[in-house]
Structure P
Amino acid sequence: MMNWEAIAAIAETVGTIGVLVTLVYLSIQMRIANKQRETEALRTNWDGINRFCEILAESTDRASIVIRGRESLDDLTSEEHLVFEFLHIRILNSIELWYMQLMETSPPGEYRDQQLENIEGVIVYMFNYKGALEIWDAVKHTFVPIQELFDNAISDAQAK
């Protein structure tokens, strides 16, 4: 027959195993939730960038403004300049949101590095033009979180 000390020891061991299983389960659930949060943040940011592209695709007039404005803001009327500026501020807002969500929700590692490269690619694709860079120079003081990333991406692209 077992004594009470042996029963207590077995119960303590079973309790410890239960706690460990619970901790492993919670750890797995946290990883899944973090991945879902990363995916949702990325989807939100791409929705903003896709909306920008839709705005251009919906109107040949807007597309013409962007094409001409990229080369020189001097080629735009006052109204067109405003449209060009606001379109680029909109994409800057999306880029900054993407960057801030990435830095707040993703730990350092391969995923974060890949997303930073993607952000740099969007910056270069959208802003490596004379007119777009003039807009950036005028508003960059309001985009402090992405200033260094933006300037480095453009500088690297122009050095190639």
Structure Q
Amino acid sequence: MNDLPNKPAAIKPAAVEAAQAATTLAESGKQVERSTRQVSADTNSQVQLAADRTLLAAERTYAAWVRTALAALASGIGARALLQDIVPLWLAKATASVLVVFAGFCVVAAVWRHLWQPVPPPVTDVRPVPRMVLLPMNAFLLLVAVAALVGIWVG
């Protein structure tokens, strides 16, 4: 019978422990909620930065196409001028023409690749190159390539 009075006393520490465990669990739940909000904010920031990098990578690729076109155009004009006294004139003109036509191809490929993407570009904080600047500039470069091609064969 001595065990009976001890049982209610033993139940009290268990109840206190259960209450402390419930408090600890509640605090842990609040910490998880705060961490989730922080992870969500960090994830949104990372997604935004990834979208910015994607846009900037696309513009670097466009710039590489245009740079290649300008190099091919200059090489074509230079090949005509340098090779005309070394090889037969038709070969100098053909070599120059191939380089200038390649330059025109690069200009068209740059615009096509930059404007018609299979996946829509992500929403970013970075402003892309406006189409109203992109199209006239590339049209002018294509016109220069055509003029160079005419100059190679006529001039």
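What follows is calculated from the coordinates using simple rules that are stated; it is not laboratory data. Owing to the predicted nature of the structure, the values given are computational and were not obtained by experimental measurement. Cβ atoms are built from the backbone, for glycine too; each structure is taken alone.
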If helix-only ellipticity at 222 nm (-39500 (n - 2.57) for each DSSP H run of 4 or more, over all residues; to 500) is computed and equals -29500, the structure in P, Q: P
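I have 22 for relative contact order in percent (Cα under 8 Å, 6 or more apart), calculated from one of the structures P, Q. Which structure is it?
Answer by label: P.
Can you say which of P, Q returns 7.0 when distance in nm of label points 7 Å out along Cα→Cβ at positions 26 and 106 is computed?
This figure was derived from Q.
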For which of P, Q does percent of Cα pairs over 22 Å apart, calculated from the coordinates, equal 56? P
